[in-house]
Structure 1
Amino acid sequence: MRLACMALTEQGLQLAQTIRQCLDQYVDIYVSEKLAPDDASRKRLQVHTFHKLSEAVESNFFAYEGLIFVMATGIVVRTLAPLLQDKLTDPAVVVFDEQGRHGISLLSGHVGGANELTSQLCQAIGAAPVITTATDANELLAPDVLATRLGLRPWPKVRIKTLNAGLLAGKKIHWRIDQTLPHSVFYRRKLEQLGQSVDLCVTSQLLAFLPEERDQLEAVIMAERQLPELAALPPNVLCLTPRRLIAGVGCRRGTPAAMVMSALDMACRMIGRDRSFIDALASTIVKKHEAGILYAGDSLVRPVKFYENDEMARMIAAHQLEESEFVKEHIGIGNVCEAAAYCAVGERGGRLALRKTNFEKVTVALLWEK
């Protein structure tokens, strides 16, 4: 998850820096220009500055998967209000008071991951987490939380509320998984480890319910192409479809295929998957003849897409991606793997599962399509 932290005061900046120091991943910090009025101070503090908070939030709302604010909750709510679109696509938002006493999961707690991010941050800095979603308050595993963990897309959105309300009323959710899905056994194993009731089904059984099952809460994992019309979907059913996992890849000229495959293996293991979960590979057009990348696509039987530098540059700007000056000198842009992955998901957008990671002669980023 790519994170940005915004602060308005000196004390807020200090907490933002503490948050950055406590996490394994880098956090971009944005502060009022009053706190860092010149290039020297911005470089020393390693921050970006803004004149107006609303402008900084608007330009970065979809650039990051998680936004952390160190300021009053009311300021954050009023600033975010015009930008909110959908609980399935809005970024995670967490708010801290300047003393770092409380961290509030404000937006996209389940699908966006704000609840887990809040818990992680509060544990790191010693704050008390404030998580108000009903299922979490009652220590229940909501299906949209499980969807995020498993790389699944819930549909339709209205049924998330139906199943969560049923959980709060004391009902259990039964899971059905299409056994023809490539990773059906993986989904079953993970769900059973979390105490869920799961059956592998043939495709024709997924939405076929006995009379006594019509009031039972059902979560059905199936291919997106199999989704029924909404009018035909029983009122007790939430469907979940696998999200595409994109591997953005960069490498040095002449890198052996074995090194590319090894990097993909290690990258996938870092997010609890194996390389069979990769749906597509993406890179810069400069690497379109790179044998190692082409071999990886052939070996995985997955498409490899190469993108022009101007298209990737737009993604670098839109998502505030970190650039390497060395890479920029050689190929014209300073970020390959993350920018290419964002290009591959297009308008649908994505959330980074693994930020740009360096392996021997290879860089890899993994991105879940939204």
Structure 2
Amino acid sequence: MRKPLRFWATGGILMLAAMGALALYLAPGFGAAPQGERKAQVERSPNYRDGAFQNEEPTRVFTGQGSQWAAWGEFLFKRIDNLKPERPLPLVHTDIASLDKNDDLALWLGHSSWYLQLAGKRILIDPVFSGYASPFALFNRAFAGDYPWTAQSMPDIDLLVISHDHYDHLDYATVRALRPKIRQVITPLGVGAHLEAWGVAPSRIKEVDWQQSVNVADGLTVHALPARHFSGRGLKGNQTLWASFLFETPQQKLYYSGDSGYGPHFKATGERFGGVDIAIMENGQYDRDWSQIHMMPEETAQAAQDLGAKRVLPGHNGRFAMAKHAWNDPLKRLAAASRDKAYTLLTPRPGEPVRLAQTEQHFSAWWEDDNVVAPR
């Protein structure tokens, strides 16, 4: 008798869970839990209650109508049209090390990896240079094609910013390879435990709570702000904080949403800072089954408007398939939702420089190119 999909889905998920539990004790990539003074600092946070970090408003990770097991089974085993591009994406192979660091700019390196130059400082946000975003190389593989950026090709990095500890934002191999080049790290509370376990000197790590600020250098301040999400790399979740960030210089206010569901924190941030010049926004990996921890593209457009953003850079797409939508659906839907908005939507190809002082810069709808999208 042929077994139903749910049978195979449940069996497969249980096997993956067993593998994960075993690897937790064997693989250093899982990181480390906060201990000692770091744990005490976590527990003193007003955002840490009942043994875990909490969002500002009630938030459920799973919001589907059926069971969470069935949702995972659908994602793992159901065929999804155009989940990954048929051909390699049209990356721009910018040599980051050769850039003049005094030029303020932003480069999208795919998914949620960003390279910034602000106030003469080189900044990396959530870099994942590995070809997968998971604890095992077999899972969550990157889209096919040449990926030109490596830790070895990076210049010295003045500031590494990590928004939270999920695998598509914090990558063990990338951090290990970048260690000699990292001068300072800013992370939400607790995340430093992973970095220290991987050999980053504690003196270089600054862990922050929401609404705390760090003066990185004359002319550059980084503000840690709320996001609506969750955290965890192992069996116990929400022991480290997640955050969005605002980078402030005399010339620019650049916001990075991190991973976040829609919420009032966007409007609160916009009101506090009097709007932002550029908002780097999550736009991808959404689904009705986790609708409170990621935004639909239409919510991304509304969040950008709430922020009072002048220009919007979408990310969290373009390298990994982690949800049940076509790979280019986030860009299609956000472009449509942005037509009547006051901000300018910027859609560079991965690696295509966005010059922060050039307010009239425009980009093509490259995700519609026949050389990327499968013929219909």
Computed -10500 for helix-only ellipticity at 222 nm (-39500 (n - 2.57) for each DSSP H run of 4 or more, over all residues; to 500) - originating structure among 1, 2: 1
semi-axes √(5λ) of the Cα gyration tensor in Å, for residues 90-137 alone from the coordinates reads 17, 11, 9; which among 1, 2: 1
Source structure (of 1, 2) for P(r) over Cα pairs in 10 Å bins from 0, in percent, computed value 5, 22, 29, 26, 15, 3, 0, 0: 1
If relative contact order in percent (Cα under 8 Å, 6 or more apart) is computed and equals 20, the structure in 1, 2: 2
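No lab work stands behind these numbers, since they all come straight from the coordinates. Quick caveat, the model's predicted, so the values are computed rather than measured.
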